[in-house]
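What follows is a group of structures, each given as structure tokens.
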Structure I
Amino acid sequence: MAFIEEESYDPEINPKSAVAVDVVIFSILDNDLRVLLIQRDFWPFNGNWCLPGGFAGPKETLEETAKRELAEQTGIRNIYLEQCNVISDPGRDPRTRVISVSFMAVVAAKDYNLPDVGEKTRLEWYPFNNLPPLIFDHAQIIQGAYIQLRQRLKYSNIAWRLLPREFTLSQLQNTYEIISARELDKRNFRKKVLGFELVVSADRMESGVQHRPAQLYRFKK
């Protein structure tokens, strides 16, 4: 194998590509799975809807880029991000060759007041099943993140970000049903959740309810 000496390396020889990130933020509002979208105010596709994101800085990791762009564009900070997919179609962006890495997060929308980002730019929690036309391949990116979210539900406590610190198993099941878009058998759901030991009893019952109080649980740390 031939190696190129450092002194003879010419970066202009290799084709140039840009690296970007796109961030899919899921939440639940009004018993509906939502995705946070931003309306662009610059070329290309000025006025169209897209995911938060942007180009990676020369001295940033991709996760640092995702967190910076998310904070600048939406005001959302200090959240856990999971890397999802790499999108590398050479013709996906009309400006230049752009390789995008997607990230996913789950947040409680009520915990964030979306900022006023300008007259021509808007932020909105769109229903997952009723998204507007999106730029580039952002619809594909959202679908990929959704598949990963559903997979994570099966073996992790990712849903804790959508629930209060203490919750009933009915509340937990409702969250799972909204994300998975299907009804779950109550007995089987409780058996699996307790069997995986993802939750533990909070040693108290819910209060201030008109129905029979239910046992409260919390996620294991």
Structure II
Amino acid sequence: MIFNNRYDAAMRLVPLLKKYADTKGVVLAIPRGAVPMGFYIAKELHLPLDLLLTKKIGHPQNPELAVGSVSMEGRVVDPRFNMDEDFIERETVRIRATLKDRYKKFMGNRSSIDLKDKTVIIVDDGIATGNTMLLSVDLVKHHAPEKVVVATPVAAPEALRKLRKKADEVICLYAPEDFRAVGEFYDDFSQVTDDEVIDFLNRLSTEQKSV
């Protein structure tokens, strides 16, 4: 299965998400690649769109190794690493400041949406290892949503198996056993720029206010 672009992928997901249209829900997109998809899905479902900004906490001896993840309001730490609490706290403060600056750049003065008691649909344009999405689900659960749904057009089978143990529902159109890279399943997988993210967010806000 090949998708023309992110719009095509989003519109193929919409029928599987229609049951959440006009409900007490919110679409969260992982920047930057998933924002165009989040825009089209939120527009079709008549739901608000927000960004899910997270960043891993790297191990002090191996920064590529994630020992946890931080969002603007939450944090998860992998207990297997038995990390120094002072290090985790310093990294949390540093990372959170960076995330808040990035959120302000994208969203301006708009506040993040309260996720409590809502159906939260986390959208990504593809899932390889699943590590980012697994941490994202954990972070969202800290906000006490009613339900967490993961929606993606394509994912590695092993990543899906992990996610189905964590999220309340996982919707995926294609999970090939020979999965290598997300971009292989798109004719157009162009990088999404910061300016495009801002434009999508502003367009949806304007369109939904005018309805």
When FRET efficiency 1/(1 + (r/R0)^6) of positions 30 and 198 (r between Cβ atoms, R0 = 30 Å, to 0.05) is computed for each of I, II, the largest belongs to | II
If you rank structures I, II by mean projected area of the Cα convex hull in nm², the highest one is I
With FRET efficiency 1/(1 + (r/R0)^6) of positions 110 and 166 (r between Cβ atoms, R0 = 25 Å, to 0.05) computed per structure, which member of I, II shows the largest figure?
-> I
Which one of I, II has helix-only ellipticity at 222 nm (-39500 (n - 2.57) for each DSSP H run of 4 or more, over all residues; to 500), as calculated from the coordinates, equal to -13000?
-> II
One of I, II was used to calculate relative contact order in percent (Cα under 8 Å, 6 or more apart), yielding 25; that structure is II
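Computed from the coordinates by the stated procedures, all read-outs in this text should not be read as laboratory data. For clarity, every value in this text was computed on a predicted model and none was experimentally measured. Cβ atoms are built from the backbone, for glycine too; each structure is taken alone.
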